[in-house]
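Undergrad: Presented below are the structures under discussion, each in the form of structure tokens.
Values quoted throughout were computed directly from the atomic coordinates according to the rules given, and no laboratory measurement underlies them. In this text the structure is predicted, and so the values were computed from the model without any measurement. Cβ atoms are built from the backbone, for glycine too; each structure is taken alone.
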Structure P
Amino acid sequence: MAKFDPVGQAQLILARLMEGGQEDDDTCRELDRLTKLLDEDFANKDKKQSICEVIDDVCVDTIFGYLDMRQPDSVRYHATLTASSYLKAATDKANDALKKFFFDRVERGTYDDYIVAFCVAASMFPIAPDITANMFLSEGFLPSLDPLMRRKWKSRKVETACLEMLNTASMNVQCRGAILKYCADWLEEVVDQDPDELAKAVYTADPEVHVSEGSIALRKHSQSVRNLAAVILAKLRVGTLKFPSVAVPSSAQQTTAEGFEGSRIQPATTSIEDLSKMFGTMLLKDPETTKRYSVEGLAYATIQPTVKEEIAKNQELLKTLVKILNEAPPKSPLTYGALSIFMNLTQYRPTQTEEEKKMTQLKAYANAAGKLAQPNPLNDDQHVSERCKRVFEAGLVPVLVTHSRHGSVASLSLIVSIISALSANTGSRGQLSQQGAVNLLIAAWTALPESETQARRTAAQALARILISTNPALVFGGTRARPQNSAIRPLISILPTDPAAEMRDLLPTFEALMALTNLASTDDDTRTTIIRTAWPVVEEQQLSSNNMVSKAAVELICNLVQSIEGVALYAADNPQAANRLHILLALADAEDEGTRSAAGGALASLTAYDAIVLGILKRNRGVEVVLGLCKEGSEDLRHRGVFVLYNMVACEGEAGEKARKEVRDKNGVEILKECAKLSRRSEVVEVTVQALKVLLDQKD
């Protein structure tokens, strides 16, 4: 059997690619084979000869030539993968080949050479940003574009290829500054040109002249070209502003853009608001042909609060964006761009403590040279809540559910953030659940890698919010619903505070405890699962210094002790169980009324067992704490107290005898009589009378 020769195989593939004339599918297959060989070559450190040694300048020209915009999209996609693998496998040799290819084409200066050079630069920017940025910023290159783009007789394809290159380059802060310096003026001219006015003027001069869109003779730019120029301007505007962390469709650096070579750039005339109106108008007029660039442009424009408000109030535009997202392919730039828009519309400002607010104000004061900058009121919770409501009403959630099943990690993180923002409105939580948000969040928490800590915490907290406000039986009762216990692990994951956060945020802990309490109200299987997977953390939270967290933990415990496994934690004959009971009694005497109520409810369930009654009697002041509940001003608390006391005195055997004696010794009869006089609810009076009857009738 002949030995496989990767170098020979690569030469055959390259020969077929250079020959051309194949069907597109055959070309894609050949490119894929070459990509596979390059990847294997990179991975094989013991190879005798690298296939990169046989890839000469002609081969490089062939590979990069398939990145030409005049090639079918499928071919360009596969060629991009091949070029990426070549750059990885050949390293420095490939970088030199890329630079040589680019500058040779630019130096030749024909329209065909310009087109392919610009297309290659645009394709390689995301793959090799450093080397491509160096090419882009090389001396004399950007100034040379001005006469090219302003030339009277010019090529629309050159214009489009150049703008595509500028669009990808504007992701880089240095390139963005250079574009502002050398290209902003003619970008403005492209965007500001009114094709209708131009056509009218020509028609007035000669009614026989027919002007088609993108006419070269009249230097009339097509709408897609104007949109692409507008996207670049939008990125330049964003690059010159300081703004908080938001979703943008790439790894664009969010820094204030300084001028190229140190000089400060002066802003161009077209505002981000003007650009956003242009994008929105185009989407409403012709969404199919303009959506690619318009969506990308709006993803940047919606960083501005004024733009957010305008888009959110345009229900027709919101529904168009939802439709575009619904039809966008999974893991595509269009999907990420549309998700970025909705993310920006719904994002709340981070919650800050008073100390953090003061520090932010001081920094703003210092940066503003003595002027205290105020947060934009359009970003306050009231405005964001209203925007979330409008986005929700546009029918976004079912589309997010569909995209979450096949999305990338980046898209899934955006989807989780959007659902989290929508869940902040309590009135929407029931509908969120009905539309599949619970299943989405559980699946997202499971699918996201552990390295995506913040996204997973966001998914778990959004899940907690929805489960606080909805009936678990309705959420998990459908035939297509996930098992109820599948929600427990995500909720447990946010019980401890985020170790990476600078300031401790207890809200996720509180909301998770509340959601678990709601789940634990359903059945023993759920209660047992929570106990087995989360008991140490729950037990720790009941001693929290925050009253709300402590109360929520005790309320959860109150539901957990409805199961035998929960009772065993307090009734077992060991020091740990005794200590737990001691803590529960202490919490029944806490300052916070809600905590006392929850602890009293737990004791009401536990005292049905003799071991618990004996445990209370062993504790110093155990009976006094229970009698203290009977003397509370709140009827709910008195109800819990007399119920616990009745369980204790009505107990049979040794436990009952000891309980009745100690209650009498602690003036329990008089306390119960006073409780009966104060109470108005029949169930409280009834239990109090039964307890009194037992104490007065029994002769121990």
Structure Q
Amino acid sequence: MTATADGGTGAAETGTLSRTKRTGPDPAPDSARESLRVRVERTTGRAVENLLARQHAEGWWKGDLETNVSMDAEDLLLREFLGISEPRTIRDAARFIRSQQRADGTWATFHGGPGEISTTIEAYVALRLAGDAPDAPHMARAAAWVREQGGVAAARVFTRIWLALFGWWRWEDLPELPPEMIYFPKWFPLNIYDFGCWARQTIVPLTVVSAKRPVRPAPFSLDELHQDPSFPSPPRPMAPATSWDGVFQRLDRALHGYRRIGSRALRRAALRNVGRWIIERQENDGCWGGIQPPAVYSLIALHLLGYDLDHPVMRAGLESLDRYTVHRTAAGEAAAGRMVEACQSPVWDTCLATIALADAGLPADHPALVKAADWMLGEQVMRPGDWSVRRPHLPPGGWAFEFHNDNYPDTDDTAEVVLALRRVRHHDPARVERAVRRAVRWSMGMQSRNGAWAAFDVDNTSRLPNRLPFCDFGEVIDPPSADVTAHMVEMLAAEGHRDDPRLRRAVAWLLAEQEADGSWFGRWGVNYVYGTGSAVPALTAAGLPVTHPAIRRAVSWLESVQNEDGGWGEDLRSYLHGRERATLGASTPSQTAWALLALLAAGERASTAVERGVGRLAETQREDGSWDEPHFTGTGFPWDFSINYHLYRMVFPVTALGRYLHPGAPAAPGSGRTDVG
């Protein structure tokens, strides 16, 4: 949960672990294997009990979704901007933010990671709002580090927008984001549907903020964060006009000019349309897209458009924010306080937990599995959302990630939910069949032109949004990825579509995406271990023999990056530095399980690598049946936004251990070919 006490990273943090490559089978004696099986059975039994105890009475599972303190800082800044700050909220949030500070005064974006300037600035400002004095040792260290890194001018645009809201930065020195872009047709470059859904939901309300340029008088200055307080926002050099960066910098300059001479009537009409767009996408629980950042910016935008805090839309939105808070009150807990989740993952956690328990040997009609299936069936999205802009005639039928997010179902959740439902012997099989049929039809319809699948949209591949000066906060488009495509292939193959031309195109795409060393890049999990752990089970499910060269290369790569302790781990720096960083990572339960899932699918159950991997999981299990995993193995934006899914440490080890104990299982009750158009 927190960085090391010295603020740095030891060998286990940076992943500087040695490995011994083992190739070829080196089977343990029968007596040793028998002993290992007994240990694995005991380990799996304890883990199953722990996982069952975590199920909510309504049937779902949800682990904490931990990101970084930007969520907590921006929550406090929002409350300050709207004038709704409360002493207890400020105190508890500040306590958590302080607990995450590294010894050098910085804040990181993942466990064991380096200090990050934008996160550090936002955390610092939040603590100033909480009353921490700038000359306090922890604050002085943070401010000195920020100045060394270039000061506020070196922060991302989002951070400087938050500062501009309070007069700590000039609006004139921020990229222009005109609300008139709401009128761009879907074929026009840089229309709002060229952005990934998470970026779209954020950028649209920020066009209001950019147009209004509000300033709430700040209660203090931030001169200590600038390299030169007299010139807090020096002009940035212009890139050559022949480069993409130069083109978009000059476009931004033109938009600043348009702000002065453009039609006021058009601007007012655009703002009204943006307001309608935002309100139309508010979910039943008051949030937007089930994600905290779009909710925050939507509330600011609507408030600037004249919605007072007592308006039902605003009231519901503000109430939804409280559901993103996790309160830690244990005495002496280092990370006690109030943590804000960026998102919540009940559908994802529930389908993965269902698969894990079924694969571990829980009866298909076990009450916990049936209850989970009932809950998942009730969560199927049955109305069009933003995805239908590109697929207007496709009937709905997917699942979203969150409790309430009917606008943005995703293919990844949909694939795993179908796989989970097929593992349950439900009391109403016809209902399951109807739900699966809808899901398969929708999933097939969401295939991109290249034969692969993205998470939320179809053919969301334009690179132009990444070039905008505004878009420096991480990935803003949603192209197809190997891990999502693999999950979709695995599901469709299980539904009897191995020979469907659409599935064969996806398999061909996956094979072409394999790296030279045998791994696959993981978009939504860290990283090559996740991608490979997803791709191999999918390809074997689709009919590739375990002797296929792609499968053998993947096995060789996984064996080559196994840690000496028997586990697997990959540091997030592989997103920056490539596959060489995939060989440097402390062993984690979830990544060890991903590697095992691939090896087991490749027929390596009796191999030394598998036996050492399951042995590692058995050795590191806690007495209560859980595993510890402070490392971040989930990905929001590669490198820029990392996630620690607190249930990953349970569901994936249980799945891997279950498949080790029950090779070839489980049979999917009621599964068969699902006809689609």
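Undergrad: semi-axes √(5λ) of the Cα gyration tensor in Å computed as 68, 30, 21: which structure among P, Q?
TA: P
Undergrad: Which one of P, Q has helix-only ellipticity at 222 nm (-39500 (n - 2.57) for each DSSP H run of 4 or more, over all residues; to 500), as calculated from the coordinates, equal to -14500?
TA: Details: P: -21500; Q: -14500.
It was calculated from structure Q.
Undergrad: Let me ask another. Comparing relative contact order in percent (Cα under 8 Å, 6 or more apart) across P, Q, which is largest? Spell out each step's value before the answer.
TA: Details: P: 5; Q: 19.
Evaluating relative contact order in percent (Cα under 8 Å, 6 or more apart) on every structure, the highest lands on Q.
Undergrad: Of the structures labelled P, Q, which one yields 0.00 when FRET efficiency 1/(1 + (r/R0)^6) of positions 406 and 638 (r between Cβ atoms, R0 = 25 Å, to 0.05) is computed from its coordinates?
TA: Numbers: P: 0.00; Q: 0.35.
Checking each candidate, the match is P.
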